[in-house]
Structure 1
Amino acid sequence: MRILVIEDDLRGRQFLARGLVENGHIVDTVDDGAIGLALAREGIYDVIVTDRLLPVLDGLEMVRQLRTGQNATPVMMLSAVGGLHERVEGLRVGCDDYLVKPYAFAELLARIEAIVRRGDRSRQSTVLHCADLSLDLRSRVATRAGRDLNLQHREFLMLECLVRRRGQVVTRSMLLETAWNYDFEPRGNIIDMHIHRLRVKVDRDFATALIHTVTGAGYLIQAPA
């Protein structure tokens, strides 16, 4: 998953980010609610983990504005303020869960996974298709004509980005933001290298290529006419 962490306490932010990364997730971190809201509105996150008491824009107001804008990204709120009134208030503004500090990381991780599963069940489909290519978003398995493509984590994320926008040009910057966090400094032609590996797995052993280069613009995936 790609996770946005909004936490103004440096040690708490680093602890949380490190644990999530060690569990295989891509994590972006910010330390105030206004920047967090701007990033959340981009719609690229699977889940948002936010503190309640934040500078510039507090967590409650950040979630309220996010929901007002019809953004349904699951939100886990963390807070040292854990009375019944505060928990109910957090849930009513639009949080999907509310966890009181201090917390056990294992519980936090389990709760994040639970709210994301609930969100998945509310979607019409968890499988994306393009011609004979299928991506199962729950199992994170990609197949073509029934054959498992054995994609690595970043390859799956990039292919998902392409398939979600099938028939549309996807820029290198969009692919970079999809599979790496904002702190990553790309070197050389890293996107082109990963696209090459994707093509080997997705297209090489099949009669029809699905992934195409749009010179000067980026890449697209589309089913044959």
Structure 2
Amino acid sequence: MDARFLGIADLVEAPSVAVVVDVMRAYTVAAWAFAQGAEKIVLAESLDEALALKARHPDWVALKDGPPAPGFDAVNSPGLLRSVDLGGRTVVQKTTAGTVGALAVKEASLVLCAGFVVAEATAQLLRTRGSDRVTFVVTGEDGQAEEDLACAQYIARRVDEAGTDAAEFLRRAAESRAAAELAEGVRQGVHPDDVALCLELDRFPFAMVATLEGALMVLRPVSPRNDSGGTGS
């Protein structure tokens, strides 16, 4: 597989197949939302759009980065979200980097959103789809986030080499600036378990596919074993 690793600002054209990586914490949170029963996640372009969607659909769960805020139901923390019952609910998610990255490649034929918690399922889906060329979008720190790059490189390696050891990639993520900021309380809306939860390898058996549904970019869980999608290249 021919893999490219780009920051959001480096995306000059829509790739055919994109894997958008945000380990700490957008797509770890998204995976937990599905594990807690969410039906789908709408990726909002702005806080205002998230609030507008929530106003139109009061039963939806609006989620954002940082501290709690009026109009929002939850924050972007896996440690805090894991105790919330989201059975059958729609989540609206707006984060600093993760959701921005997915929206930047919304014209791609296949968009996967990933972190370590869904790494193997993501690699499996790429193998199933026969994806020859894949653009990995490293969302954090203008494409320099070590945790996102490590995860992206690990998934890319797993596509071609199923026996790839995750230890070195997880170590890089654990020593990243984002991990330090979460652990030290620099960021708000944080649970003490967030870093550990973001570094749980293959916690969930599904990949996460984002598609345009009307005007909205919608994320859903997909089992690689039951995937019936077309082939990407």
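What the table shows:
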| item | result |
| --- | --- |
| Test item: distance in nm of label points 7 Å out along Cα→Cβ at positions 173 and 213 calculated as 2.7, pick one of 1, 2 | 2 |
| If distance in nm of label points 7 Å out along Cα→Cβ at positions 85 and 205 is computed and equals 2.4, the structure in 1, 2 | 2 |
| For -12500 (helix-only ellipticity at 222 nm (-39500 (n - 2.57) for each DSSP H run of 4 or more, over all residues; to 500), calculated) the corresponding structure among 1, 2 | 1 |
| Structures 1, 2, by relative contact order in percent (Cα under 8 Å, 6 or more apart): label with the highest value | 2 |
| Computed 2.9 for distance in nm of label points 7 Å out along Cα→Cβ at positions 21 and 189 - originating structure among 1, 2 | 1 |
| For Cα Rg over 2.2 N^0.38 Å computed as 0.92, the structure of 1, 2 it came from | 2 |
| For 17, 14, 8 (semi-axes √(5λ) of the Cα gyration tensor in Å, for residues 101-140 alone, calculated) the corresponding structure among 1, 2 | 2 |
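Every read-out reported here was derived from the displayed coordinates using simple, explicitly stated rules and does not represent laboratory data. Fair warning: this is a prediction, and the values are worked out from it, not measured in the lab. Cβ atoms are built from the backbone, for glycine too; each structure is taken alone.
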